[in-house]
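Derivation of every value follows stated rules applied to the coordinates shown; laboratory data play no part. What you are looking at is a predicted structure, and each value in this text was computed from that prediction instead of being measured. Cβ atoms are built from the backbone, for glycine too; each structure is taken alone.
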Structure 1
Amino acid sequence: MNWGIIPMKSIRQPGRLGEWSRGRVRLLGSVAAAALLLPSVVMAQTTGTTDAATTESLSLPTISVGGERQRDANPPTTVGSKLPLAPREVPQTITTVPRERFEEQKLVTLDEALRQTPGVTVEPIDGNRLNIYSRGFEITNLQYNGVPTTLDDRIFASPDLAMYERVEVLKGPAGLLNGMGGPGGAVNLVRKLPKKSLEGYGELTAGSYANYRGEGDITGSLNESGTLRGRFVGAYQDRNSFQDWTDQRRALGYGSIAADLTPDTTLTAGAWYQRMDYSGAWNLPAYASVVGGQAQLRLLDVPRSTSLGLDWNRDVFTTKGGFADLEHRFGNGWNVKLATHYISNEMDRKMAYAYSPVTPGVNRTTLYAQKVRYDQEQFGADLSASGDFRLLDRTHEAAVGVNYERTTFRHRAANPVGSWSVTQNIFAANASTAEPAWRDWQRDTHTTTDSWGGYGVLRLRLAEPLRFIVGGRINWWQTKVDADRLAGTAESSASVDGKVTPYAGLVYDINSTYALYTSVSQVYQPQSYVDAAGKVLTPLKGRQYEAGVKADYFGGRLHATASLFHITEENRPQSDPRYPNQSIYVSGGKAQSRGVELDLSGEVLPGLDLYAGYTYTNAKSLDSSANAASAFTAIAPKHQVRLWANYRLPEAIDSRLSVGGGVNAQTSMYNEFPSLNYARLTQGGYATVDARVAYDVTEKVTAAVNVKNLFDRSYYQRIGNAQSGNIYGEPRTVLLTLRAKL
């Protein structure tokens with residue numbers, strides 16, 4: 001039996017759901033095109049004499065600010081469009097993880113924040129890289145302050161959250177702004193920006209497994225008038241893993257400056273540098289045997305500290321970048337913004353890791369070694385205008401824009417010289433085998449992708465309680481792939497010309513508390529993956545239908561969403577089983593996901609903040625290809641619960657004391673292998689409990705203790721296959737934090 005051809009990458013992006021009729025595409029395309037003319041129409045309305053009533057009608061709504069304690073649990077977001085909208089105004093499900101939760105739960109990286117997000121599954125690829133899934137589909141749309149980029153899991157290491165104010169997650173297709181994207185959704189990272197007032201904090205943390213971290217943030221005016229402002233954030237962390245001889249060092253520096261060039265024009269620019277140095281192994285194989293002619297698979301029962309690798313293993317990730325945003329606010333309520341950014345990612349890897357099944361009783365596995373270098377550069381620019389306008393005695397809103405993105409990616413790989421083979425006993429691993437001599441680069445792949453286009457969205461008030469949201473994007477895209485320059489393979493290319501991706505939704509306000517909504521959005525995502533002949537795979541296509549109810553309680557301090565969704569997709573890329581571990585793919589057919597999502601966030605009672613979510617997902621493959629059956633069951637548990645609550649005691653008891661607790665629970669997940677007569681690797685359902693106690697030593701100084709996985713639940717957070725890819729979840733950890741603010 002050939003265990004070596006079990007597919008590693010059993011699921012990837014989106015697929016196809018059938019095309020909208022040509023008539024609908026023309027109609028929505030025309031609406032989007034008409035939206036592009038709105039700024040000039042609005043300008044024309046204001047070039048003549050304007051009376052006070054007209055000026056008032058063109059102003060953005062007034063935002064009232066009260067003096068009560070109110071956490072920014074559900075702030076306006078632009079993750080789905082350029083319009084800053086409250087969650088109840090968006091006809092899709094949005095979850096925000098605010099900075100207060102970063103601090104309370106000690107969430108220091110993006111993957112830790114996403115693990116607290118309802119409906120999201122984080123799948124570690126190895127010790128640093130990860131995949132993000134929502135509703136059974138991969139999220140590849142990553143945004144920085146609303147400007148989209150492409151998340152490439154080959155080189156994406158989880159960002160440090162010290163430089164971000166919050167994380168916003170949009171569930172379902174998010175192709176309106178960049179035209180391309182799968183049905184999983186989008187993640188928007190909102191940067192910390194300079195403020196006029198002097199603010200700052202310093203924080204020291206020490207915890208289990210020699211985990212030490214320092215973090216600082218300071219911001220304020222750089223001149224007397226406050227028209228020039230600056231901010232600097234720094235963080236450094238040195239920690240061991242729960243696995244033997246495994247450690248990680250992470251450093252971050254971020255600085256930004258904001259200048260009011262005029263009272264209505266602001267330039268904001270900044271740069272950051274992050275380096276992550278990782279030594280160790282992460283991956284475990286599984287038991288594999290044949291009993292009565294039937295393959296039997298079972299996860300290893302070794303201690304969680306087991307590390308199957310060698311002590312010269314090392315990953316070094318470096319990310320650096322910069323951004324510059326220029327925004328002008330017109331007196332008529334319209335804003336125009338130009339946003340640009342540059343990001344450079346590098347990864348150097350020398351790694352030996354387990355890559356063969358374990359026979360029960362023999363208890364040995366073989367290590368696979370490889371040296372890899374990844375280089376990626378991303379440049380993006382987005383020019384947008386947004387505001388409101390009057391039509392038929394009603395006020396409506398619009399956003400229009402154009403953007404451009406270029407991504408270059410280079411992949412080099414080499415194997416050891418000669419026939420290199422090392423075996424390890426899974427119960428007595430020896431990490432001391434010397435590093436081999438390496439061949440010169442045996443693989444050198446170059447990919448260049450350009451995407452550009454225009455988009456528009458209208459929020460039309462059809463009646464006082466009813467809003468119709470319609471939008472679309474016209475997109476051009478092209479990619480060139482040199483599958484292996486060293487091998488002299490021919491260059492492959494693909495392109496998309498003038499593809500329209502439409503979007504439509506309705507929001508009906510029942511009253512000031514409840515709103516009903518529905519939406520339909522199209523999925524279209526070109527791919528850079530290539531098949532064995534070096535040909536670029538067919539674009540992913542699909543569609544999502546979503547409907548639900550949203551509610552704002554207690555004046556908006558508590559927000560709730562209940563939604564139903566239905567997604568279909570086709571042309572999903574999957575690893576070609578004929579070429580294991582070689583980044584060669586085939587299109588894998590059709591898939592479908594249906595489910596229910598409940599989300600609650602905000603202040604339930606004075607001093608009590610609650611974040612809770614439940615998701616039911618029924619995702620499945622709609623074809624019978626050998627690669628298609630296993631993926632959803634491993635990354636989309638049918639039932640998932642996320643809960644976190646934090647309570648500050650009333651003053652009558654001791655308002656300096658706060659306590660918190662949470663639960664993450666899910667039903668079982670498994671990978672099933674048709675090529676092995678449908679044998680399964682299974683992790684049963686599990687729940688982990690977190691807890692926190694904090695005390696304000698003074699008005700400015702707080703001490704806190706966090707315990708993660710309080711009851712030390714042992715579980716696998718990722719299910720791979722018999723030969724590799726199985727990763728334990730973290731055991732119980734204790735963190736002590738001392739935080740001082742200005």
Structure 2
Amino acid sequence: MQPFIRFILFSLLFPAASSMAQQPLTIHGQVVNARSGEPLPGSSVRIPTLGIHTLTNDQGLFVLKLPSKQAADSCVVSHVGYGTRRFRIDRDATGRYPLTEQSLSLAAFQVNSISPRSLIEKAVQHIPANYLSKPHVLHGFYRLTSRKGGDYFHLSEAAFDCWHPDGSGRQRKLRLLKARMEKDVTPFNGSDNIIIGMQPGNILEFDFPANISEHPVLGRKGLTEHQFSFAGTTTVQGRPAWKINFDQRSDLRKSRYKGAVYIDTTSNAFVLLESYLSPKGIRYWEAASAGQRALMQLLNIHEKMLQDTLTIAYQPAGDKFTLASAKSTSRLRLYSPRLRFDFQALSRVDFVITGIDTTPSLPFSEAGVLARQSFIERHSAIDTTDFWKDYNYLLPDFNTDSVAMAIRSRQSTVWLRKELETRLRKMPRDPLLRIDSVLTFYHTKGMFHGVAAVQRNGAPYYAKAFGMANRERNIPNDTATVFRIGSVSKQFTAMLIMLLREEGKLTLEDTAGKFLPGFAHGAVTIEQLLTHRSGIPDYSSSAAYLPEILSGPIPVADIVRRFCQDSLWFSPGSQFRYSNSGYAVLAAIAEKAAGMPFEQALDSKIFSRLDMRHTRYGTAPDSGRIAKGYEGPQPELTYPAANMPGCGGIWSSAPDLRKWEAALVSCRLLPCDRIDSMLLPRSDYADWHAGYGYGWMTDRMLFNASRRHTLQYHPGTDAGFYSMEVRQPDRGITITLLCNNGDFPRFDITDLLLDILN
């Protein structure tokens with residue numbers, strides 16, 4: 001399964017028909033385990049008389065659209081390992097479809113001394129008799145998504161028909177009916193050379209019985225490279241099937257597969273294939289196409305496969321079988337030293353045959369037929385809210401409209417930056433003029449409202465306010481306006497811990513349990529908390545805790561007791577995973593070690609000593625202009641800022657943050673070697689291409705200036721307030737961006753300003 005950059009599988013769909021205007025019937029439902037009530041994802045829902053079919057999504061939900069209310073009276077529902085049931089269709093309704101687990105006795109089927117490989121070879125011999133060989137058309141649908149961390153950067157869907165003149169696999173054609181795509185090139189640093197998509201060739205190749213001789217497991221060569229073992233019997237599509245496990249040979253220095261193939265016991269037909277890259281050989285993996293490898297080498301783009309799974313299922317079509325569905329999940333590391341990106345991408349394709357037409361007598365005309373190596377995504381249409389209204393399709397497991405909007409928003413910033421860079425190339429080289437042009441450009445586009453402050457050679461260089469601090473009261477921002485700074489607050493928590501260490505009140509090797517008796521994760525150390533290696537789940541991302549966090553002030557100790565004792569993500573110290581909970585626990589430790597409330601400790605040991613009069617934890621300072629947070633046109637939902645202790649909750653201004661930077665440079669609060677220790681990268685924050693120290697990140701790839709300079713930074717997010725604090729010590733450069741208008745292109749702006757300053 002090798003398209004360019006490889007995120008590919010295949011799919012097909014049931015097209016609009018004129019009969020759909022004749023009182024169509026829509027069936028909604030959920031397939032569940034009859035005993036437990038748990039949803040059964042990947043269940044098959046068919047109307048055999050119409051050749052219509054779909055699958056359930058991860059919640060067991062499905063939707064089927066019938067041409068008319070008179071078209072059918074029942075549907076057939078099945079799932080691997082469960083009995084097949086027929087349910088009556090009598091009206092538009094949403095219902096539950098329970099299936100009962102079904103076990104089969106091995107004794108009921110005589111395998112005798114037949115070897116697993118012999119069963120496979122027999123199934124290969126029976127392919128001409130078992131699969132639909134007369135001319136037919138498969139209607140299908142696929143959805144392809146790709147994510148970096150929790151953010152989708154690609155979403156595409158397509159409906160199309162596939163013409164099969166016979167069962168040999170020759171002369172098959174794919175005709176596109178409808179497609180849509182959203183993509184964001186931000187993960188690739190704006191490069192549009194990376195193609196993510198599906199090709200007709202990939203779709204056609206995955207009907208594996210039609211190409212059995214070339215199959216990597218069941219073909220002639222594949223049979224010699226894998227070991228097979230009999231694993232009993234189960235039910236597939238309500239029929240008994242042999243299960244045969246396979247894995248690549250231990251002596252093979254290639255990347256091959258592990259999984260299981262299921263063979264119908266009556267017909268000897270392949271009915272299900274589950275495979276993934278074998279752990280024995282995954283280190284030898286490389287892209288299958290020599291042309292693709294050569295092109296990627298030319299572009300200096302590299303990929304490393306970390307996970308690759310594929311499931312292909314077949315369904316009855318009268319007394320024959322035909323392709324029913326497929327699901328693929330791939331996890332890749334994608335990196336390019338030249339284009340400066342390096343991240344893990346998780347790609348998933350869900351494919352379903354939604355209809356079968358066995359009546360066509362003529363092949364497709366060339367109109368709409370796609371070449372095998374063309375990318376389907378290049379033929380996408382403009383999206384609308386009723387894009388799939390006339391089609392059967394696979395229900396999504398997420399809000400596709402919201403994801404599409406998020407992708408468009410991020411992609412729009414890419415084009416805006418290109419537009420701005422074109423303008424900058426025509427401008428005078430004066431740094432001040434260019435800095436102001438960058439910030440004014442994004443402000444006029446409605447993307448930055450706040451304060452920008454720049455230091456150069458350790459001295460103030462640029463400061464300007466944009467937009468309104470409070471729209472309702474018509475109060476503009478000024479250069480001293482106070483904002484919430486979100487996770488930039490972690491720098492101050494880390495400093496407080498280091499100061500308490502200097503006073504001999506704690507060590508970085510101390511455990512949380514030393515200060516917080518009864519804490520469920522008392523064995524985690526202070527250093528693990530500082531570097532996000534504690535494994536404590538992030539309470540701020542929990543939907544269950546959100547209502548309490550928003551409802552009213554909660555003491556630091558109660559935040560830890562109520563929200564920070566969930567089961568660990570991983571063994572402490574074994575991995576990195578960003579978690580606000582870790583810094584909340586640090587705030588509770590600081591209170592105990594300092595013998596005073598967290599707010600008082602911050603003020604007495606940092607803010608007052610540095611004369612940061614407009615900086616405070618929890619509530620806004622008494623003096624100064626206070627910004628109100630907005631998310632676009634709407635005021636952001638307010639909540640007690642102190643409910644994010646240690647990890648957020650601090651109010652500050654650009655002038656106060658300048659005093660903070662001066663204290664770091666002059667080593668006013670700590671000896672210089674201790675400050676260097678704070679800034680030193682100790683964990684790999686792969687999603688952000690950074691090393692994480694104590695409350696600070698050191699960039700590796702996000703900013704162009706990192707090629708020649710050390711850049712230490714931290715972004716912040718807090719309910720309508722977004723911020724960025726960046727320092728480049730070798731030239732005394734500091735950039736402070738404080739915004740109260742929701743998220744803004746803070747990385748793009750920072751990158752552009754650093755390029756100008758350097």
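Match the computed value 29.2 of Kirkwood radius over Cα pairs in Å to one of the structures 1, 2, and report its label. Working shown, then result.
Working: 1: 27.0; 2: 29.2.
Answer for the origin of the read-out: 2.
Of structures 1, 2, which gives 0.35 when FRET efficiency 1/(1 + (r/R0)^6) of positions 428 and 716 (r between Cβ atoms, R0 = 30 Å, to 0.05) is computed from the coordinates? Mind showing how you got there, number by number?
On the way: 1: 0.90; 2: 0.35.
Answer by label: 2.
Suppose mean count of other Cβ atoms within 10 Å over residues 124-131 works out to 20.4; of 1, 2, which structure was it derived from?
Numbers: 1: 20.4; 2: 16.4.
It traces back to 1.
A value of 1.8 was derived for distance in nm of label points 7 Å out along Cα→Cβ at positions 620 and 660; which structure in 1, 2 was it taken from?
Comparing all candidates, it corresponds to 2.
Upon calculation of helix-only ellipticity at 222 nm (-39500 (n - 2.57) for each DSSP H run of 4 or more, over all residues; to 500) from the atomic coordinates, which of the structures 1, 2 produces -1500?
On the way: 1: -1500; 2: -6500.
For helix-only ellipticity at 222 nm (-39500 (n - 2.57) for each DSSP H run of 4 or more, over all residues; to 500), the value -1500 is produced by structure 1.
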